[in-house]
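What follows is a set of structures for review.
Quick note: the coordinates plus some simple rules give every number you see, no bench work behind them. Given the structure is predicted, the values throughout are model-derived calculations rather than measurements. Cβ atoms are built from the backbone, for glycine too; each structure is taken alone.
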Structure 1
Amino acid sequence: MNTIEYVKLTADTNFIPVKYAVMEATVGSSLGNSYIWLKCIGQGVASQADLTALKTAIGKYEAYDKTKVIGTLGSYLVTSIDKITPYASPARCFDADLLLG
């Protein structure tokens with residue numbers, strides 16, 4: 001049975017954090033020596049104002065400032081396991097995942 005785990009980086013303090021899927025993990029003698037291979041599956045935004053501006057522009061089919069969107073969909077990252085936490089969508093932005101992927 002395949003299970004997909006969604007995580008974010010512990011250091012990610014954005015209003016909506018970047019969402020990653022765990023691809024593979026290598027467990028070592030400690031968490032700091034254990035590494036995980038992640039794939040970006042959801043972009044984030046830094047602030048509520050940025051999210052509002054994106055939603056407004058997309059809702060009107062207008063161009064939006066792509067620098068306000070954080071993360072590159074499909075990119076990979078290798079980090080130690082102690083630098084990730086489980087991903088949970090912020091309750092204040094329930095529909096943000098639908099907007100940003």
Structure 2
Amino acid sequence: MDFEEKQRLGDLAVQIAQTEILRRLVGHYLYDADPDTFRRRLSAFEAAVVEDLTSRTHFAQASKATNEYVREAASGYASRVLGTINHAPPDDHVPTDGDAT
């Protein structure tokens with residue numbers, strides 16, 4: 001494995017780790033014992049995230065087409081990540097003090 005491949009894999013590993021951390025935090029934050037309430041909260045959260053991402057210019061110096069692509073790609077990625085969060089009790093998301101050693 002050459003240096004460039006290690007760099008790309010390292011970047012990918014960071015993205016995977018950050019995504020998993022985000023999934024667990026959001027799942028814990030939005031959790032409700034009632035699955036329907038949880039799904040409504042998650043749906044509202046996703047809608048707000050997508051709205052924020054699609055309504056903003058991310059790179060002022062970039063072209064309109066570039067910004068449109070970034071908005072669409074970012075909002076699609078956010079929806080895909082949030083769509084992987086399942087209804088699970090907080091104990092399944094965060095270790096207890098005894099487990100965090």
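Comparing FRET efficiency 1/(1 + (r/R0)^6) of positions 27 and 43 (r between Cβ atoms, R0 = 35 Å, to 0.05) across structures 1, 2, which is largest?
When FRET efficiency 1/(1 + (r/R0)^6) of positions 27 and 43 (r between Cβ atoms, R0 = 35 Å, to 0.05) is computed for each of 1, 2, structure 2 gives the biggest number.
Out of 1, 2, choose the structure whose coordinates give helix-only ellipticity at 222 nm (-39500 (n - 2.57) for each DSSP H run of 4 or more, over all residues; to 500) equal to -4500 when calculated.
1
To test your reading of the models, identify which of 1, 2 gives 14.9, 46 for Rg and Dmax of the Cα atoms in Å, for residues 19-66 alone when calculated.
2
As an exercise: distance in nm of label points 7 Å out along Cα→Cβ at positions 3 and 83, calculated from one structure in 1, 2, equals 3.9. Which structure is it?
So the calculation was done on 2.
Which of the displayed structures (1, 2) returns the greatest value of distance in nm of label points 7 Å out along Cα→Cβ at positions 59 and 75 on calculation?
1
Here relative contact order in percent (Cα under 8 Å, 6 or more apart) has been calculated and equals 33, so which of 1, 2 was it run on?
1
Given a value of 2.8 for distance in nm of label points 7 Å out along Cα→Cβ at positions 35 and 51, calculated from one of 1, 2, which structure does it belong to?
It was calculated from structure 2.
Taking log10 I(q)/I(0) by the Debye sum over Cα atoms at q = 0.11, 0.12, 0.19 Å⁻¹ from the coordinates of each of 1, 2, which one would give -0.37, -0.43, -0.91?
This figure was derived from 1.
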